[in-house]
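Following this line, the structures themselves.
Quick note: the coordinates plus some simple rules give every number you see, no bench work behind them. Predicted, not measured: the structure shown is a model, and the values here were computed from it. Cβ atoms are built from the backbone, for glycine too; each structure is taken alone.
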Structure I
Amino acid sequence: MKVKTNILRAFVEKVRMDGKQKIEEAVFNFEKDGLKINANSAPKQVRVMGWLKTGAFTEYEEFGKVGINELENVVKILKRFGEDINIKKEGNLLTISQPGKKVDIELAAEEFLSTDTGEPTLEFDDSFAITATALKGIYSDAQVNTDAVIKIETEDKKVIFSNTGKYKFLTELEALTCKGGVSVKYGEPLIEATMKLDGNLEINVKSNYPAKIMEKTENSTVTVIVAPRVEDEE
């Protein structure tokens, strides 16, 4: 199996997420249509589902399930390699190599990893598109405060982001797909789950309900489901 190092590393970093929501172990499932990773964050506040398509690989092989822990070190390892890498599975080892250099990663037994499969069935009232750059700008506004809560409200063809704290920012964006009537709050898990995303996003929301954020690129699809902030936590 061959793949561009930066493509695989970026995918793993997006699925791994950030902050307290970082996942450190997962089952990498090399299926017929590509690499899929499904995992819950340790606090159980975010679920992430990633799919790296076969087209992202120069050469692809259907390995099946591979249990990997210490994902932080896997990312560090990928940074030690050049433009292209070969990946091979033999027994309980996953070997990453390029001419003149290789590393063996000992695999974990998947039955001992905390992971789930499949996407939960959720229904939403509104959805809208936003770039990751614009969303991170909203996060930066909110983070002028400490422990700010981000509120998402929808109106007819409009979405409004605001935050709690001493410095209350408000950002209104055109959202032609919105009907209006949604009001929901999210805490730090929303930021941590989506900070590594860098493409065009689709966000699905419903009042006092988890949000689904999906990034689709030519090579991959990454979906995160984030629990809302409940009022008694404030």
Structure II
Amino acid sequence: MENTLLWVIDSPYSRSIKWLLLNQQIAHSDHLMTWDSMQNDALLKQYNPKQQVPTFVTNKKAINDSLLIALRYLPQDWHSRDDAQCFRLADSDVEAAIIFLFRANLLANKFGESNESLLMHEAGLNVYKSAVDHLLDYIQVQKTPVMVGFGSVLLYSTILAALSIAALYPNSNLESGIRHYRFTELKHVFHELENDRYYQQLTAQFGSAVDVHVPFVMHSE
């Protein structure tokens, strides 16, 4: 089997790997799924017992973790770069915020809004703000655009995922709290990423797909 990336467009981890393969000019084909279809996808079941994305199949062997896939192509000193810090911030803090928000939505949709769902929304909002503060005040102290890389693509994609969840609650404290929090600074920090040729290739090819709910860029307020 040729190099094949099994992925979901709305998955931040999938997007970061897709960008990396484009950036490194690794020849591959795409096996696209949605969050719903991946549960019964035969190819994903065959190569990933956890049925998670992204999964990269090469020479009939599968690599089932985005970081393990990326380490095949990242430079040896990547761990010492700001891009690695961006990866950890996305993989820990922003991902935690997304999980809080997602679970709060599940509770509210299934049982109605409650103290528990509101507390989870608040926790997600607070973790998101803390992550943005860390990015702008410690990683990107000078507020200069981030260097485009695997980690920064993941970080940007997780931020966009958090924004998309908040957008489900227009005119709420959650939506305004995430949508407007240090937005101008974030937009500036990710300016070069939005204009990266490989990220633009990714956006042009997949950004208008029917099943895409997470945007590829931060739209101006």
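Listed values, structure above:
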| item | result |
| --- | --- |
| Distance in nm of label points 7 Å out along Cα→Cβ at positions 11 and 123 from the coordinates reads 2.5; which among I, II | II |
| Which of I, II yields -4500 [helix-only ellipticity at 222 nm (-39500 (n - 2.57) for each DSSP H run of 4 or more, over all residues; to 500), calculated] | I |
| Identity of the structure behind 20.4 (criterion: mean count of other Cβ atoms within 10 Å over residues 91-98, calculated), options I, II | II |
| Structure from which 1.09 was derived, Cα Rg over 2.2 N^0.38 Å, options I, II | I |
